[in-house]
Structures are given as C-alpha cells and as structure tokens.
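Okay, got some structures for you below.
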Structure 1
Amino acid sequence: MEDKIGQIATWLADKKGTAIRALDVRGISPLTEAMVFVTARSARHAQALADEIMQRLGEKKWEFFGVEGLQAGQWVLVDCNDVIVHIFQDETRSLYNVEGLYSKAADFDLPEAVLAGDK
C-alpha cells in the first residue's frame, strides 16, 4: 500500500497539487486504510487532479470505486478502495479540517520529490 500512496502523491505533485499529506488510518477508520489530502488552486485544478488520479489508476489496473464532488470542485473525493484521496480548495480544507478528525493517525512517508514541491 505504501507504493500506491507514493504513486498517488507523486501524480498529485506532478499536477501541481500542494500541501500533500498521507495518513495511516488503519484501526481508526472503518472506511479505508489510508487517506491522502491535497490542496488545489481552483475548482478546475481540483477536477484536473481527480481526472489524473482516475486515469492513472486505470492505467495501473488499480480499482477505484467512484468520485464525489467533481462538478463543484470544492472538495473532491476519489475512493481508491484502500486509499481515499481528498482534493480540497484551500478555504474548504481549512473549513472542514478532515485531517483533524484523524489526529491520532501516523503520517506515511512521502517521496522526497513530493515534499520538495511544497518548499
């Protein structure tokens, strides 16, 4: 699963997503094993990030169950089975603070290239 998370984070960083963070929610959330959070610059950018994830998952033959919020682009959720990707615009990410619900979750290590993009 760490490879999948690293790949997703890299795809998001390549498309200029920022503030990328991945949490290990095994034992905390009954819905999934990991959550990836990313900030988009606009609704169009959020949609492009979600499209990229879905296209790349398909190329890898990794299943995804669906996407929510794509039309509005404020908060887009991509359900990748064992990983859920949350794509937020900055103000929406701050408002809902979903990461705060999982404050006991450990962070996954992300590839250095992903972390370097936020500097």
Structure 2
Amino acid sequence: MADGGRELSFHLLLHPTSWWLIVPLGLGDEASLSMVLDTGAPLSGISRRTRDGLAERSLLIPHGRRHYLLRDLRIAGQPVPDLVVRESNRLTEVGADGAVGLDFLNRFTEIHCHIPSLWVTLRR
C-alpha cells in the first residue's frame, strides 16, 4: 500500500447494469475479480463460479469449511493484505464475482469516497 502501507487509493467501478460499486481486486498477475463493495456484509465472499475458476487455477487456499484465503492481492497495483473469503450462495445467485465486506473495511480507520469520481481513499 502507498504511504508506507498506511493509505490505499483507487477508483471504484460502477457495474453497468446492477449499479454495484466494484472494487477491482487482482490476485497477482494471475486473475482479477470484480468485487462488490458491500458495507452490509460482515464477511467478504466469493460466488461458487468464482471459487471454481480460482480453484482450477490453484489460486485458492482452503481456510476452513467453505472459507478460502486469497493471497498476493492488489488493488490498482497496490498490495493489499491477504483476505479470507467464504463461498456465498447470495453472491452465486446474483452473479457477482464476490464482495468485500466489513472484515476488509475494518482494516482501516478512515474511508473517504469522492462520489462524483468514485475515488476512494482508505487510511489506517
């Protein structure tokens, strides 16, 4: 993360039909996920389709029942700490790759979003 790991800034993307705010999450150079920013979800998650696709490429590390560790994460080229995600039936049903929830946001003490540009800055 920029600023010695204290700040992370990036553009949210707007899903063209569902109007979801999307966090572009990269798994190293191996994969990218469009993760819905879900401030109502206590835990981050992935859909079954995403789980299957990442598992086929050996990019998932089991971390308990229906939970997985995502490693070597980046947002806008900036490193992000590993994230545990759970397989989510809700995300599978709506067709999202996944969602970042409060467990991700709780890593930061400040969240700023410039709404017109969808520029987000997260600070520790």
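None of the figures in this text is laboratory data; all of them are computed from the coordinates on show. Here the structure is a predicted model, which means the values were calculated and not measured. Cβ atoms are built from the backbone, for glycine too; each structure is taken alone.
Given a value of 2.3 for distance in nm of label points 7 Å out along Cα→Cβ at positions 39 and 111, calculated from one of 1, 2, which structure does it belong to?
On the way: 1: 2.3; 2: 0.6.
Of the options listed, only 1 reproduces it.
A value of 18, 17, 15 was derived for semi-axes √(5λ) of the Cα gyration tensor in Å; which structure in 1, 2 was it taken from? Of the structures listed, the value fits 1. One of 1, 2 was used to compute distance in nm of label points 7 Å out along Cα→Cβ at positions 55 and 87, and the answer was 0.5. Which one was it? It must be structure 2, since only it matches. One of 1, 2 was used to compute helix-only ellipticity at 222 nm (-39500 (n - 2.57) for each DSSP H run of 4 or more, over all residues; to 500), and the result was -11500. Which label is that? It traces back to 1. Here distance in nm of label points 7 Å out along Cα→Cβ at positions 71 and 103 was derived from just one of the structures 1, 2, and that gives 3.6; the source is 1.
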